[in-house]
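Every number here is computed from the coordinates shown, using simple stated rules; none is lab data. Fair warning: this is a prediction, and the values are worked out from it, not measured in the lab. Cβ atoms are built from the backbone, for glycine too; each structure is taken alone.
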Structure I
Amino acid sequence: MSPSNRKIVLKIALKKGVICAKDLAKQGIHRQSLKRLEEQSLLIRSGRGIYTYPKADITENHSLVEATQRVPKGTICLLSALSFHKITTQNPWEIWLAIPQKSRHPQEKLLPL
C-alpha cells in the first residue's frame with residue numbers, strides 16, 4: 001500500500017470512527033488495505049468487514065453505528081431508537097433493527113442484534 005493511500009484510509013477512519021470496505025471503494029482504494037492496517041495495529045477489526053480507528057472517540061452510540069454498517073438496509077427501531085433519542089431511561093442490551101424481509105440478515109454473533 002502506498003503511503004498516500006495509507007494516509008487517506010487513516011484520515012477516513014479518524015473522521016468516521018468506523019470504516020468499511022465500501023468507504024474505501026469510493027476513493028479507489030482496495031479493501032486489502034484495511035487488512036494490512038489491521039496487521040500493523042493501526043485499525044481494529046470489530047466485525048466482518050468493519051474496522052475501528054483505535055484513537056477514535058467512542059460514544060454510547062458506537063454500537064448503533066456498527067449495526068448500521070453491518071445491516072445497511074436495517075432501521076434502528078423500538079427500544080434502541082427510543083434510547084438514542086433519549087425518550088426512555090431504559091438502555092437496551094441488544095440493538096433493535098427492522099430489516100426488510102428480502103434483505104440479507106446478519107450472520108455474525110459478535111454484535112447482538
Structure II
Amino acid sequence: MTETYSVDWDIDQYKDDTEPDQHWLLRKEFMKVHKGKFHEDYLVAMARAFTNIEFMGCMYPAPLMIRIAELSKDVAKQYREIKKTKLQRTFVAASSAAESKAKRRSDPGPVRK
C-alpha cells in the first residue's frame with residue numbers, strides 16, 4: 001500500500017516574484033505531477049532542487065540527484081529538447097581571453113595601399 005499525502009494546498013503560493021517565468025513553470029509542473037505523492041514541504045524543496053539543477057547546474061549528494069533524475073525525466077523532457085537547440089554559453093578562462101586580445105593588438109591586420 002502506498003501512502004498518499006494531502007493535495008489540499010495551492011502550488012501557486014510558492015511562486016517567487018523574482019523567479020523567471022520559465023523557471024517557475026517548470027518547477028510548478030514538477031509539483032503538479034508529484035502532488036499527493038510526497039509531503040508538501042518535501043515536494044516544494046525537491047522542486048526547487050530540480051530547477052536549480054536544470055537552470056543553474058547545481059549539484060547535490062548522489063542519492064538526491066538520482067531521485068530527482070527519476071522524478072523529473074518526464075517533466076523536463078520538453079524543456080530539455082528545447083534546450084538542445086538553444087545557443088549555449090561558452091566560458092573561456094581569463095588567461096585565454098587576455099592572450100587572444102593581446103594577439104589582436106599585436107596583429108597589424110591587412111596592409112592597405
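Which of the displayed structures (I, II) returns the greatest value of distance in nm of label points 7 Å out along Cα→Cβ at positions 83 and 99 on calculation? Mind dumping the intermediate values first?
Values: I: 1.8; II: 3.1.
Comparing I, II, the top value of distance in nm of label points 7 Å out along Cα→Cβ at positions 83 and 99 belongs to II.
Here Kirkwood radius over Cα pairs in Å was derived from just one of the structures I, II, and that gives 17.4; the source is II. When distance in nm of label points 7 Å out along Cα→Cβ at positions 3 and 27 is computed for each of I, II, which one produces 1.7? Here the read-out was taken from I.
Here helix-only ellipticity at 222 nm (-39500 (n - 2.57) for each DSSP H run of 4 or more, over all residues; to 500) has been calculated and equals -18000, so which of I, II was it run on? Label of the source structure: II. So mean count of other Cβ atoms within 10 Å over residues 43-50, computed for just one structure, reads 20.0; which one of I, II is that? The correct label is II.
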